[in-house]
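Colleague: The data blocks that follow each hold one structure.
Since every read-out is calculated from the coordinates, none of them should be taken as a lab result. All values derive from a computational prediction rather than experimental measurement. Cβ atoms are built from the backbone, for glycine too; each structure is taken alone.
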Structure 1
Amino acid sequence: MEWQGNGYVISTKKFGENSVILDVFTRDRGRYQGLVRGGTGRQKRALLQAGNYLKLNWRARLEEQLGQFQVEAIKLNTGYILSSKLAPLALSSICELLKKLPDRQAYNQLYDSFEIVLRHLIDDKDWLPLLVKWQIGFLQQMGYGLDLSKCAVSGTTEDLRYISPKTGRAVCEQVGLPYKGKLFDIPPFIYGDFTKDITPQHIFGGLKITEYFLKKHIYNVHNLPFPEAQKILTDRVFKQIKTE
C-alpha cells in the first residue's frame, strides 16, 4: 500500500532512538501518521516542524498499519511564524485541535480554511478573527456546530445578538437582553462582516466563545487540559484591552 501527496506537519513524537512518528494534515486523506526514520537528526528535524508544508510518500505492507513516510520540503513556514510574538501561539493551538480529529478522514473545508489562516499567520496580519472562525468551523466538523441562523426562542433571523452557552444557539436582542449576563455577545465578524472595525473586545469575545465550547465538547469530556497556548493568547488579547 502506497500513496503520495502533500501535507502540513501537525506534530512529531519520538520513536526509538532516532525515529519519530509524524502526524500530518492533508487535504484528501485528512490527518495521517507514519514513521520517519532518522527524524531526530538535524536535517530532518528542521523539516518536521509544525506548519511546514511537505511532499509525502507513505508506504506500508497493509493499509491499516502505521507505515513509513518519506518526506521532502515544499515550503518551510515555521521560521516566518516564529518571527511573530503571537502567531506561534495560534499555530500551536490549531495543531492541538487537529490532533483531536479522527485520522484518515478527509476534511476538505477545514483544510482549505486552515491554509487561509496559515497564510495570514505567515504574514502576521489580520489572523485573529480568522482563527476564531476556523475554531468555529472545527467545532462544526466535529459535530458541535453553533447555530447562528435564527433566534432559538422567537425564530427571528433579525437582530441576533447573543449565543446561549447551554445550547450554542443564537438569541435575538429583544429576547436575550434580560439575560445578557448569562449569554455571550456575538462579535460581528463571526457572521462574516469584516467591513466593520474589529476591536480587541470583539476578538476577546470570540476567543472566549470558542474556548467555552471547545472545553465543553472536546477537552472536558475527555478530561484533557485546554491548550496552554490558547490560554496565553487569550490573556494577551485581554491585556491589550486593558491598556487601551
Structure 2
Amino acid sequence: MVEECITIIRTQESMVVRGIAKKLQEEGFATELVDDDPDNVLSQWGHTTLFICYLAERILDNRVAVRNLERIAEMLRERGKKAIVIGEETFREDLYNAIPALRSQIWMKRPVEIGILVMTVNKALKEATMGSSRKKILLVDDDPAYAKIIREWLKGIYHVDIVTAGMQAITYLVQNAVDLILLDYEMPIVDGPQVLQMLRSEPMTAGIPVIFLTGIGTKESVARVMALKPQGYILKTTTRDELIEKLSAFFARQHT
C-alpha cells in the first residue's frame, strides 16, 4: 500500500489514541500524533492528507480545548482539508452548536471500531486524492469578504486557499505547493509588488505564476503592474464568468 500521511490530533493523552495510531501504521499509513494546539496542527499542514481529531470524553467542559478545536475546525474549513472527528455521540449536537465548522467533517462515535475506522480513512483519502487533482490557487487579499466571494465563485473548479497578508503568503508557501497566486496589488504593511519581489528572490517560490488583482484600471496603473512582470492582471470589477474564463485560459496556456 502507498503510504498516506495522517495526523491524529488528540485533546488529551490516551492509550486509545496511541492504539489507533499503531493500527493505522500497521495498515501502511504514515501516522503522526500531535496535541490540539493550532500551531502544532499548522506545522503538519504541508504533508498531511487527512486529519483525525480524537476528542476527550467531556471536551465541552474544557474551555481551552474547545477554543483550540474551534480554531482548528476553521483552519480545516478555510483550507478545504478533511478530518474524521471521533467523539461522544451524546454530545454531538452540543458540539456542533458550539463549533459549527465541524458539521462539514466526518463524524465517528466513540468507542470507535478500528475496522470501520480503516474503511472510513480509505474512503476519505480517496476523496481527498480526487480533490487534489484540481489546480491549487492561493488568494492573497487583505479584504476577507472579497476573498471569500472569489473562493465561492471558484469552488468546485479550483482548490482555493486564502491568506490576508503578504507575510502570511510567504509562510504558507514555505509549506504548501500551489499552481497560481492571485495577489492583491494594494495591501497594508507589505503590498503586492513587495510580495512578488520576495517570491522572485527565493528559489523555492521564484517559479510560481502570479496574477495581480487590482481595483485600479487606468492605463498608467496597468503599465505599473505589468512592469513587475507578473503572468497577468485581473481587475476586481471582473465578473464571475470573466474570472473563470481568464483562469481557464491561463492554465490552458501553461500546457501548450
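Colleague: By the measure distance in nm of label points 7 Å out along Cα→Cβ at positions 159 and 207, tell me the structure among 1, 2 with the highest figure.
Modeller: Greatest value across 1, 2: structure 1.
Colleague: Distance in nm of label points 7 Å out along Cα→Cβ at positions 7 and 143 was computed and gave 2.2; which structure, 1, 2, did it come from?
Modeller: 1
Colleague: Let me ask you something else. For structures 1, 2, calculate mean count of other Cβ atoms within 10 Å over residues 175-182 and state which one comes out highest.
Modeller: Max of mean count of other Cβ atoms within 10 Å over residues 175-182: 2.
Colleague: Matching task: 35, 18, 13 is the computed value of semi-axes √(5λ) of the Cα gyration tensor in Å, for residues 87-214 alone. Pick the structure from 1, 2.
Modeller: The value was obtained from structure 2.
Colleague: One of 1, 2 was used to compute helix-only ellipticity at 222 nm (-39500 (n - 2.57) for each DSSP H run of 4 or more, over all residues; to 500), and the result was -14000. Which label is that?
Modeller: Going through each structure in turn, the value belongs to 2.
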